[in-house]
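Please go over the structures that come below.
Every number in this text was worked out from the coordinates using simple rules, so none of it is lab data. Not measured: the values here are computed from a predicted model. Cβ atoms are built from the backbone, for glycine too; each structure is taken alone.
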Structure 1
């Protein structure tokens, strides 16, 4: 199956190179790779241009939803893979995506699990995260979620819902897409075996911003008048509970050396822009 990979990018020069290198190392090369630059002011576009297999597009409307839409509309593969600029794919990711859609023809979209490659206790974090996602997928049922850092959707399904998806800063664009797919009777799945490396840097923000970001998930469902949003609150309580120790562990860990240092707790770090506030 031809797989297009779409990566919305806004000021991701520190992470994008590792992401594209992981795509170059795929055991089955994707049909195309589309990087959508969303008004970056750093070297993100230059990094994308340095990879011959990358098609670079420019989206001037600010917001990940607009960049996602442009990339999805331009994709020519039967399957559209969607990842973030800080996603690092295992070598068999495209092969797994192809196999999943071939073996489950009724599946229109799928999200997978996370491997937190820059977190000291990554095995614990991966296991807890996967358990929470499996629980949430089970509880949501016919209103299941999609996760933009590791997901894929049939291009035919995208075309079916393209005209009804939302572009609201009070929503997560990936959750919104999942909701509209399922409103059209299409099946959205969660498959733990489809794992991708992701950064845990989202937790490296002040608690108020972190709570705001996490609350967008149930708010997306609330704006669609779905009571299934209430299944998300217990998961969010877990996220808020582990916020402080999680942030300290993240900040003190050096993934390049595999060592933890207290001095790193006081080093300035670049916080990822909240995609729900970076939209007009």
Structure 2
């Protein structure tokens, strides 16, 4: 009569948890800086309890069975959490696959028939193949969320709108402009124009490595949107190589004020607002 290994696993639940945690702690790459031993044990106990509660001899090789919905939910939650915490795919995969190794160790102690043991190994392998796929799919989703969030944060940081003078805003652009970033630049600039009531905006492109036709079109859109809000727009940081590129591309910027440096743009903005900045002479004490 074939051994119902699921019943053996249920009886050995505490032993499985203890051995599995021992195997995890013995891993040289264990990231105890990202997760405490208490949280590691809590995750392990929760997963084992759910897995053994759902496991039967009939579904031993079918990770897609409805019986394992809660198991897959727990795996997804753990994988998503570890992706956000900074674990690597290998570290996350080891968490799952080390449980399979632990179950096989327990099975080898209880099942002496090599043919039967080979059959159990094959079925457990199929079961954990599904669990591994779910784990990695969720991990990738979690990492994508982290990357998107970091990209949004970097975009916000790299497009600050600075009120450099009363009525004058400066937006230094660093890196390449694409459609998505141009939208962020325009929204940030237009919002600050309304909030501050500024009438001059300076787009400083000193930090833009290259300007092609697409980048130039994005700049033109930003200038047009600024003008629609009633503010004059100046482009500063127009380096010689950028100027040559724009000429070669046949892009018409004749209707836009451009300056070689931010200082020149600021001086022009002062003139637009009829402001004059003069160096004061030191006072002479009697």
Quiz item: If FRET efficiency 1/(1 + (r/R0)^6) of positions 88 and 264 (r between Cβ atoms, R0 = 25 Å, to 0.05) comes out at 0.00 when worked out from the coordinates, which of 1, 2 was used?
Solution: 2
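For which of 1, 2 does FRET efficiency 1/(1 + (r/R0)^6) of positions 96 and 176 (r between Cβ atoms, R0 = 25 Å, to 0.05), calculated from the coordinates, equal 0.50? If you can, show how the numbers build up before the last one.
Numbers: 1: 0.50; 2: 0.05.
Structure of origin is 1.
Rank structures 1, 2 by distance in nm of label points 7 Å out along Cα→Cβ at positions 56 and 224 and report only the one at the top, that is, the highest.
Details: 1: 3.5; 2: 6.6.
Comparing 1, 2, the top value of distance in nm of label points 7 Å out along Cα→Cβ at positions 56 and 224 belongs to 2.
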Quiz item: Given that FRET efficiency 1/(1 + (r/R0)^6) of positions 16 and 240 (r between Cβ atoms, R0 = 30 Å, to 0.05), derived from a single structure, equals 0.00, which label among 1, 2 identifies that structure?
Solution: 2
Quiz item: With relative contact order in percent (Cα under 8 Å, 6 or more apart) computed per structure, which member of 1, 2 shows the largest figure?
Solution: 1
Quiz prompt | Label whose coordinates, when distance in nm of label points 7 Å out along Cα→Cβ at positions 112 and 184 is calculated, return 2.4 (choices 1, 2) | solution = 1
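Assuming 3.3 is distance in nm of label points 7 Å out along Cα→Cβ at positions 200 and 248 as calculated from a single structure, say which of 1, 2 it is. Each step should come with its number before you reach the end.
Working: 1: 1.3; 2: 3.3.
Working through the options, I get structure 2.
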Self-check item: If helix-only ellipticity at 222 nm (-39500 (n - 2.57) for each DSSP H run of 4 or more, over all residues; to 500) is computed and equals -12000, the structure in 1, 2
Solution: 1
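Taking Cα extents along the principal axes in Å from the coordinates of each of 1, 2, which one would give 104, 59, 32? Mind showing how you got there, number by number?
Values: 1: 51, 46, 37; 2: 104, 59, 32.
The read-out comes from structure 2.
Assuming 4.7 is distance in nm of label points 7 Å out along Cα→Cβ at positions 160 and 256 as calculated from a single structure, say which of 1, 2 it is. It would help to have the intermediate numbers written out before the result.
On the way: 1: 4.7; 2: 2.4.
Computing distance in nm of label points 7 Å out along Cα→Cβ at positions 160 and 256 on every structure in 1, 2 gives 4.7 only for 1.
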